[in-house]
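Each structure below is given as structure tokens.
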Structure I
Amino acid sequence: MQHVEINGNNYELVSDDKCFSLDVVKEYVTDYFNDFDYIFGDFSGDKIRLKGFYESSNENVKKYNDIKYLDFYKKNFCNIGAKTFLLRKHRKK
């Protein structure tokens, strides 16, 4: 697994449809994503969309951002055939 650092946070690239570009992602990840356990990205055309997800056990989790609903999100909110990737944050112990 590839490990990357974005905005001072360490992530592991969990899945990748051969679309992940650290330089591109760094341009779009803002402080907004700091609290999320995961960052999901999808490319449609030449545009990237990012969404934050939480572990099911996280106190901030809601149904729409629970990682167990990622497949539902992909099926209902991503274009068919869109290239995707998923980053999981390494939490400091």
Structure II
Amino acid sequence: MKVIKITAVWCGTCLIMNKTWNKVLKEKNIETISLDYDMDEEEVQGYQVGKKLPVFIFMNNNQEIKRVVGEHSYEDMLKIVSDLENE
């Protein structure tokens, strides 16, 4: 499983979720590709991201298996990852 994380430097929620995601990564070994909403605009458009950030796209075998948008707690993110690992 890998995660494509789409954030923006101007996004306050993204800053919060960066800290939350880094805590998750201390527990779980997940390949994460970070994209900036503005700086990586062409690539981000390919993921059909709306205006609400951040966006975490969970991928397995290059297929999207789950998308998480906006702010979530550490516990929620850890549960999402654990549930996806157990599928």
Structure III
Amino acid sequence: MTTEPTKKKPTPKEIEEAKKWSMWEKEESVFDWYYDEEETFYVLEGDVTVTWDGEQISFGVGDLVTFPKGLKCTWHIKKKIRKHYTFN
């Protein structure tokens, strides 16, 4: 079981699948978040850094990111984010 977020460049097939998921967007802000289930999302726009336990991950346009269930973190949205997302 993965205990930290992962990021990759998706395949064309993964992008097509992500387009079927729900959409979420949020303006520049900082907030705490807890993942009570695993989330995978595809970033359409934005610049974000998420921190947890002294670690961090940054992502933006074109990234496919997965956050594991049980992660407590802080989101730092530096440029408005728009993403397709799904819970697994």
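Read-outs: derived from the displayed coordinates by stated rules, not from any lab. These numbers were taken from a predicted model, which means no experiment stands behind them. Cβ atoms are built from the backbone, for glycine too; each structure is taken alone.
When helix-only ellipticity at 222 nm (-39500 (n - 2.57) for each DSSP H run of 4 or more, over all residues; to 500) is computed across structures I, II, III, the figure -11500 traces back to II.
Sorting I, II, III by mean count of other Cβ atoms within 10 Å over residues 45-52 from high to low puts III first, with the largest value.
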